[in-house]
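Got some structures for you, see below.
Just so you know, all these numbers are worked out from the coordinates, no wet-lab data involved. This is a predicted model, so every value here is computed, not measured. Cβ atoms are built from the backbone, for glycine too; each structure is taken alone.
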Structure I
Amino acid sequence: MNPREDIFRGILRVLTAGCLAASLVAFVAAPAAWPVPRHGVSPDGGVKYPAGFSHYDYANPSAPKGGRIVLSRVVKFDKLNPFSLKGNQAPFILRIFDTLGDASMDEPFSLYGLLAESIDIPGDGLSVTFKLRSQARFADGRPVTAADVVFTLNVLRSKTALPFYRFFYRDVKSVKALNRKTVRFEFSRRNRELPMILAGLEILPRHFYGKGDFGRDYNTKSLGSGPYRVKDYEFGRFIRYERNRNYWGRNLNVNKGRYNFDEILVKIYGDSTVRKEGLKSGEFDFLWVSNSKDWATTFRGKQWDKGWIGNISLKHQNPAGMQGYVFNLRKSIFKNREVRKALALAMDFDWSNRNLFYGQYTANDSYFDNSELGATGLPSPEELKILEPLRGQLPPAVFTEPMGAEKPQRSIRQRLREAKRLLANNGWKIKNRKLVNVKTGRPMRFTVLMFQPAFARITEPFINNMKRLGVQADMKRVDSSIYEQRLRNFNYDMIVSSWGQAPSPGNEQMNYWHSRSANQPGSRNMIGLKDPAVDKLVETLIGARSRKALVTATRALDRALWHGNYVVPHWFIGFHRVSIWNKFQRPERNPLYFQPWSFLHFWWTTPDLQARLKQARKSALTLPKPR
C-alpha cells in the first residue's frame, strides 16, 4: 500500500499484474529476427491477438458512451505535470497521454500498437523502430510526430524529470527521428524488455512542453493525445476530466469498448473515514476496498440491503508481490540479517488474520506470490547454476532452507523465544527491561512511519510483541504529502510498503533492489539494498533470453530476497474488493491481470440505469444486486 501513483500507465499496468501457467499460451520461442514490422510485441516474440484483431476479449465493443463516474482519492495533488520532479501529480492525469503501445491485460507482457501502427525489432535486438499512425493527434489538433517522441525521451532523461525515468531508459544509447512519422531507439546493450518499455512511453507534445522550464510543475498546463483532457480542477478538492469526443484513437481495436464515460470526476478527501461516509451518502460512485475490516463490517447497511450499492469481488491472476514492514538498511540497527529476522518473528500473522482480517488473507511467503515466478522448496538444479557462483555472498539459508512461510506458524511464545536467542547471539541483551547493544550500550529504538490510519490496528500488536523483546518501537502517522517527501528522501526507520510484481519481471527490479538505486531519491529501493550478489541476480533476470530462463532467474532472486530478511512479510488476497453504486455495468469477462482502475475504463452507464437508481432511492425500492 504505497501512496505513489504508478508512473507508466501502460507499463505499470503490467508491473502490478500477475502470471500463472495458464497465461503461457501467449508465449512462443522468440524468432531469430523479426521478418517484418509487427503490430504487437512481447519479450519472447509471441502475442495472443493477431494483426487486425477487432477488440480485446475482455472488452464489450458495443458498450455505450455517456454519463459520468465520480471517484475519490485521499492523496492530495499540487501539479498537473506528472513527469516533473517536484510535487504530487493529479490522480488519473496519465489518462490524457497516449503511449506508443498498449498493454494487454490478458497476457503476461504484450503490447499492441497505439500511437505506433508498427514496431520493428531487428535480429540483433539492439534497436527498436516505431512507425507512428498518420491520424495520431494531440488534443489541440496538432499531429504526433517522431520529433515529439525524441523530445519526450530526452526531457524525461533530464534532471528536470523524475529520476525513475533515467533508470528505465539508461540502456537507450540514442533516439533518432528517421522521418516525420518514424523514430528509432538504439540500445547500448541487448535488453529483451526495453522495446516493451519504450512502447509504454507516454508521448509529450514538444510544441507545448518544450517551452520554458519543464522542471516547473505546469500547474495550469496539461496537453496530451489521450482519450481525456482536464476540464477543471481545484488543488486539494477535485479534478474533472472530460472525454475528448474528437479523440483520434477512439476507433482503434485496443480502444473498442473502452473510455466510455463522458466525464470522470475525482474528489479529494483529507481523511479515509470521511471518505467512507462519502461513499455511503452517494458523494462518489466507486471504491476499491483494501481493508478487510471495512469489507467485513463497514460497507453494510440500508444502501447495500436495498441493492443501491453492491460489494463485488473481482477475481484476478495477478502476482501478489510483497507487502510488509520495510527495514531501512541505511539505519545501523537494521544492518544485521539475523537481527532483522528476530524482529520479523514478532509479527503474528495467524493471530492478525484470525482477529483482525476475518480470515481473508494468505501470508506472504515469496516476493512473487501467487505465480509460477515464486520459488518453492529447495533450489532446483537450474537455479543452482545461477546461485552457486554467489554462494559465498549469499545467506547459507538460500541453499539449505526451503522457501515458504510457516503454515501454521509457531505460537507467538515460541517465535519470541527464538527471537531472543537470535538477538542474544548477535550482540543484543536485555538491561532494565530494554534491549541494548552490548558493544555500544544503545537501545533498540525505532519508529514505524505511516500515513494510512488502517495500519494502526495492525501495527500496534506487532509493536506490543516487540516490546516483549525489549524493543522500544512506536508508530507515527503523518500527512500523505509529508509521507511522500520523507519516502522520496528515505527519511524513516521502518515503513509499510509493497512491491507489485509483473507477469514478466524485468527492468523495474533494478529500481527495486539494485545498488544503483539505493541512494537515488524517489527510487523504489526503499530498503536501501546494496548487495553485489543481489545486483548480479537482478542483472541475470533482466538479461534472460527466454521465458524459462526468466522464471529460473526470478526464483533465484526470490530466494536471495526472502532469506535476506529485508521486510517483515504481510499477506495477500486473490481478488479485488470493490463497492460501487448500482448504476454501472461491466463486460461479461474479467481480464486475467488487472487493477480495478485500469479495468474500470471498460465499464459503462446508461440514462436508464441512472434513472432506475434515482427512482429506487426516492421510493425506497429494492434493486437486483450488481454482479
Structure II
Amino acid sequence: MGQKVFYVTTPIYYPSDRLHIGHALTTTMADTLARYKRMRGYDVFFLTGSDEHGQKIQRKAREAGLEPQAYVDRIVATFKELWRRLDISYDDFIRTTEERHKKVVQELFRRIYEKGDIYKSQYEGWYCTPCETFFTERQLKDGNCPDCGRPVELVKEESYFFRMSKYADRLLKYIEEHPEFIQPPSRRNEMINFIKGGLEDLCISRTTFDWGIPVPIDPKHVIYVWFDALTNYISALGYGTDDESLFKKFWPAAVHLVGKDIVRFHTVIWPTILMSAGIELPKKVFGHGWLLVEGGKMSKSKGNVVDPMLLIDRYGSDAIRYFLLREMPYGADGYYSEEALIQRYNSDLANDYGNLLNRTVAMIEKFCDGVIPEPSEENELDRELKGVAERVPEEVEQALENFEFARALSSIWQLIGRANKYIEETAPWALAREPEKRPRLNTVLYNLAESIRQATVLCSPFMPGVPPRVWEQLGIQDDAHIHTWDSLKTWGGIPPGRRVKRGAPLFPRIEAGKEEDNVAETVQVDAGQRKEEITIEEFSRLELKVAEVIAAERVPQTDKLLKLEVNLGTERRTVVAGVAQHYRPEDLVGKKVVMVANLKPAKLRGIVSQGMVLAAVEGDKLTLIVPEGDVSPGAQVR
C-alpha cells in the first residue's frame, strides 16, 4: 500500500484589495489540517493562491492608473507577506495569471467544448461586478445583488454557455449517495434544495472586457472568471499537461475549504464542470461560517474590515491562529471583537497554558536543581491525569477529521486544565518541605512536565510557533522523537535528567484596563495554603438565595458560558454561568439552584451578570448546588 495522501485547498483570493481577518480564518484552518496530516504521516499538498482576472480587477487597475498585471502584482505581494507572518505552510501558491494555469483552463474548455457541452448564444442578464456573478430578474433582491446588496448592471452580449443543466440529476444523485461530499449538513441541504429548484446553463465567457484568459476557439471572448478560477485546483497539479504526476498522486483526495458564500460555486458549478470533463469529484467541500464583526460581515464599504497584520504585530501569530480556530462554532458564524480576543488570550493562553509551563519549570528549578526527576510509584491522581492524556488525542483526531477546530482545541484544554488542577491537588510546595516525600514530589513534577509535552504536541498544528519555545524551556529541544504525534501513544516520553531553563512567558498577560477584560481574571495561588479564616459576621455579608431558572441559552462565541434568567421570588435576574460543558440549556429550565444574590454585577461577553450560581467541582465533574425538597424561589440559604 502506498503512502497516504492529503490535498487541501483554500479559495484563491481576489486581489482587488488587501486581505482581512476573515480570509485568514480559512487559510489558518487549511494550514492546521495540513500540519496535522503531515504529523500523521500523510504526503500533503496544500494549495492557496490568487484569482486575478475579471472586470472588477480591470476597473480597479484603471482607477489606480495601472495596468491590471502591475495592479495585482502589488496586492498579491501583500497576500504572501500575510501568509508568511501567519506561519502558513502552503506547498504552492497558484496565480491565475500564470501561463501554467492559463494553458490548463484553455485545455479544459477545449475538452468540454469537444464533448458538445459548450455552445454559443446571446446572453442578457443582471451582472454584479463585485461578485463577478450573473443573476436572473427573479434572483435579485430589491433590484440589487442578492449576495452583496450592491447595484447590478443589465448585460447583453454574445457568450459561450456550459450545459450545466444536463448534469443536475447526476449531481443530485451523487450528493445524496455521498453525504460526506458537502459539509456541514446544513450546507448540503441548501445545495440539494438549490439543485432541485432547477439548474440553468452557465454563461462562461465575456466580450465586454479583455482582462482574462482568451477562449481557445474564439479569442475575442475571455473565459468567465468562475470557470477560470475553479480550475486552479487541478491546474496547480498539472492536469492536462505533459507532467500529470501531481494530479495522479493527489486527485481526487481533495478537501476544498471555503466560506459559506461560495459553497454554491464549489458544489454545483465545479462538480458539473468536472463531470463533463470526465474528472473525479473532490472528496469533500467544507463551507464554514463567516467571522462577523460589529455591523455584520466584513466589507470595505461598511468600514468594518479588521487588518490581521496589525493583530499579529500586537498579539503574535499563534494567538491570532488560536482565537480564529477556537471562536468559530462548527458550520456557524463566529464573532470577532478585540475584547473577545484579549479575554481568550488571557484566559486560555496566558493563565491556563503559559502559567502551567511557567509554574512547572519554576518548581523543577526550585525543588530539583533544574533537572526533570525520575518518577516513582503512582497513585489515583496520577492515573486520572494520565487517563485524560490518553483520551484527548483521539478526540482531537476525530474533531479535525470533521473540521471541528474549536472542539479539538477544547479537548486539548481539558488536558491543560486537568494538569493545572493536579498542581493544586498534589501541592508540590508542601511535598518539598518533607524530605521523606521526595519520591512523591519527583513523580508529581515529572507528570507535570510530561503533561505539558503532550499538550504541546497536540497544539503543534494549531500554533506552530509555540512548540520550539516550550521544548527549549523543558530542555528537550534535541529530542525530536518525542515531538511527534506518534509519541502521544505512550506516557513518559520525556527522559528524566533533562535540564529545564525558564524563559520568557509564552503568552504575557495583556492588561487592557477594561472591566469586561478583567471580570474573569484568575489569581494563581498555592492550594497548599489554606484560605484565611473569616468570622460569622463576615460570612453573614453573603446573601445566598434559592433561584429558579426560567430560561437558559448559550452565550455566543463561548463553549463554557450559559446565560440564565432566574426568578428570585420578588425579582428576576440575568446570570452568566460557566456550566455549558456540563448542562444543556433545556435541562436547566425549571431547576432550582443556590446563588450569591449580592455579588457586584460584572460584564461578561457584553452581558451584565447579576449574581453567581454555586456548584461543586470534583475533577472534571461540575454539579450545581440544588436545595432538597420543595423550596420557594427567593428563600434564604444560611
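Cα extents along the principal axes in Å was computed and gave 72, 68, 48; which structure, I, II, did it come from?
Label of the originating structure: I.
Have a look at I, II and say which one yields 6.4 for distance in nm of label points 7 Å out along Cα→Cβ at positions 204 and 428, as calculated.
On the way: I: 4.5; II: 6.4.
Among I, II, the structure yielding 6.4 for distance in nm of label points 7 Å out along Cα→Cβ at positions 204 and 428 is II.
Work out which structure the value 48 belongs to, where percent of Cα pairs over 29 Å apart, for residues 244-443 alone was derived from one of I, II. All intermediate terms of the calculation are to be shown ahead of the outcome.
Values: I: 53; II: 48.
Value 48 for percent of Cα pairs over 29 Å apart, for residues 244-443 alone corresponds to II out of I, II.
Identify the structure, out of I, II, from whose coordinates helix-only ellipticity at 222 nm (-39500 (n - 2.57) for each DSSP H run of 4 or more, over all residues; to 500) was calculated to give -11500. Walk me through the intermediate numbers first.
Details: I: -7000; II: -11500.
Clearly, the read-out refers to II.
Quick check for you: by distance in nm of label points 7 Å out along Cα→Cβ at positions 196 and 372, which of I, II is greatest?
Numbers: I: 1.4; II: 5.7.
Largest value of distance in nm of label points 7 Å out along Cα→Cβ at positions 196 and 372: II.
0.80 is what came out when FRET efficiency 1/(1 + (r/R0)^6) of positions 132 and 308 (r between Cβ atoms, R0 = 30 Å, to 0.05) was calculated for one structure; which of I, II is it? Walk me through the intermediate numbers first.
Values: I: 0.05; II: 0.80.
The read-out comes from structure II.
One of I, II was used to compute relative contact order in percent (Cα under 8 Å, 6 or more apart), and the result was 11. Which label is that? Could the numbers behind the result be given before it?
On the way: I: 22; II: 11.
This value belongs to structure II.
Once distance in nm of label points 7 Å out along Cα→Cβ at positions 116 and 276 is calculated for all of I, II, which comes out largest?
Working: I: 4.6; II: 1.4.
For this comparison of distance in nm of label points 7 Å out along Cα→Cβ at positions 116 and 276, the top structure is I.
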